[in-house]
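As structure tokens, here come the structures.
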Structure I
């Protein structure tokens, strides 16, 4: 069942409220099992754009709000975060180091294989993993993870398989929104 983050904040007809409560209940059930939050980099933590100067230097734009989401997961719930990316760039490593992210996987052509490695390493089950991704190479891992999300500007095919579609776009608070959802749902009694 798709769950639209925008709908979460708006009250509509009574039948929508009933469906919304069921969706929130199902999300809460999934969130309670989460022990590790994984994310794609480009298109989730960044705005999916690449910037080049005349010297050819590559730059990416990150949201400090998303960084705060990483910190809040760690500080409030004692949940660590990891990045799984197809890219291999020093700036991703620097960003992960700044945020104290210990799980960083570069050159991940098949992210679902990286997930299996992570599960064995931490002795976790698939339902213990939350994942947010935005593009075709995220679909297989999204089908495996326990709780899933996509930024509002993620590919349509991705938004069709996730549990939660953020109202924020990649690089503009989508990760933070997903983190806050997990925090809120795990603290709900």
Structure II
């Protein structure tokens, strides 16, 4: 993780700025059974990609590193730009190590991905845009972060299975504040299942 660069050079978060092109049309073909089968397969691929991304949010908040590894391509490229930070990572293992150290016993994460826009480009390529809302408590640093971001991803299908080969996000807004007193926590999953904090 590095400190975020100058905010004045931010990209425009529209499809063009994110490198997202229009996918195959979402309309039934005029052909016969074979064409209909392809139409249905595209809808099933969209559903599979939605489930893939929903699994991602569940796995990061539960620090489920083993299952998270099945979501990402081994050559995944990661670029996240927050209000005070920037992550640029290459490869599945580097990303998994970063997540493990971020979602630890002294943290609480709440990440929701909403309103997916999935573009099927071919039988084995797709892109997606997601709207993130999140809350993150770093109890050991007495710090709380909340905000929203736009995710945009590239997906690849190999041996019938979709995975994330590129994932990016940029914050729309981020609020950071110190916590004078720790919250009264009656349930804390990561306290049991998270890694030890690194500092």
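Structural remarks
- Answer label among I, II for the case where percent of Cα pairs over 23 Å apart, calculated from the coordinates, equals 48: II
- Looking across I, II, the calculation of distance in nm of label points 7 Å out along Cα→Cβ at positions 68 and 180 that yields 0.9 traces back to I.
- Comparison of I, II - label where mean count of other Cβ atoms within 10 Å over residues 44-51 is highest: I
- Between structures I, II, the greatest calculated value of relative contact order in percent (Cα under 8 Å, 6 or more apart) is seen in I.
- Value -12500, calculated as helix-only ellipticity at 222 nm (-39500 (n - 2.57) for each DSSP H run of 4 or more, over all residues; to 500), assigned to which of I, II: I
- Entry that produces 14.1, 50 once Rg and Dmax of the Cα atoms in Å, for residues 28-99 alone is calculated, selected from I, II: I
Every number in this text was worked out from the coordinates using simple rules, so none of it is lab data. Note that the structure is predicted; figures quoted are calculated from it, not measured. Cβ atoms are built from the backbone, for glycine too; each structure is taken alone.
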